[in-house]
Structure formats: structure tokens, C-alpha cells
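No lab work stands behind these numbers, since they all come straight from the coordinates. Since the structure is predicted, the reported quantities are computational estimates derived from the model, not experimental observations. Cβ atoms are built from the backbone, for glycine too; each structure is taken alone.
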Structure I
Amino acid sequence: MILLFGLKKILRRLPGRMATCQHCGQFVQHHPEERATKLTLFFIPVLTTSRAFNITCTHCGQNSTVKSRTWNALLR
């Protein structure tokens, strides 16, 4: 019996949001993205093993890691 399993990294980019940058202080567009690592079984994603949320400022290019509570507030 052969069992195929592995890990797959998925990047999901969302539409930009207007916000104040914590680094440069400008009210500009930010690009949020979600990075997830999923366990696959026969090339089908089964379980999410880790998840990270990042926001990039378009003015200064600062990349910030965001907690899940802040991420959920940004999506509203």
C-alpha cells in the first residue's frame, strides 16, 4: 500500500485596504496576504498546520506580521 502525503504552502492575497502605516505614519494602501501550510494526502489539502498574516505598506514597503484578531478586524 502506498500512502502519498506532504506539505503545501498556499499564499492568498486579498484586495488592498487603506490604513495608517505603523512605520512611516502615512495613510496609504496596504496589501494583506495570508500564508498557510497545509498537510496533503494524495495531493488534496486535508489539514492546516500553520497560518501567518502579513500586511505590506505601498509607501515604505514595510512588511508587518499581524495577529489573527487584528486580521479578522481588517477583513470587516
Structure II
Amino acid sequence: MAVGDKNNSYIISGTGDVLEPEGDVIGIGSGGNYALAAGKVLMESNISAEEVAKKAIKVAADICVFTNENVKVEKI
């Protein structure tokens, strides 16, 4: 699971480990590398983090047969 706020981003593994990514963008799952690449490019645009995530997942889903376009964003 990827979690974050406007200052920090983390990956929570299936075993509960909390990991800090090396860059500003996180990609997880089977299409994670595709989403990561798309997200890095989209970060240069002037759209919200939520829109970056949704568009990056759409790109990953178009490439990876194991990735779907169903996105659930929870804001606190």
C-alpha cells in the first residue's frame, strides 16, 4: 500500500514494514514500474497528486494485463 501526505510518502508492505522510497514517486504492484515511470513524467505537470496517481495507474493498466483501472483514493 502506498500512503503519504504533501510532505512524505511511504510504502507499507504486506508484512507491515514501512519503507521510505528513494524518489518523490511510488510505484507498487505488478504494473508498478509503468505507473512509476508515468508518475515521474506527470509530476512535471501542474495537476494534483491525486490526478497524477489516477493517470499513472491508467497508463500502467493499458500496458500491464495484471493491473486494472479500479482506483480507490481515501483522503483524511
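The value 29, 29, 24 for Cα extents along the principal axes in Å was derived from one model only; which of I, II is it?
Working: I: 58, 22, 17; II: 29, 29, 24.
Computing Cα extents along the principal axes in Å on every structure in I, II gives 29, 29, 24 only for II.
Which of I, II yields -3000 for helix-only ellipticity at 222 nm (-39500 (n - 2.57) for each DSSP H run of 4 or more, over all residues; to 500), as computed?
Working: I: -3000; II: -11000.
That value comes from structure I.
I have 0.5 for distance in nm of label points 7 Å out along Cα→Cβ at positions 8 and 40, calculated from one of the structures I, II. Which structure is it?
Checking each candidate, the match is I.
Here relative contact order in percent (Cα under 8 Å, 6 or more apart) was calculated and came to 21; which of the structures I, II was it taken from?
Values: I: 26; II: 21.
So the calculation was done on II.
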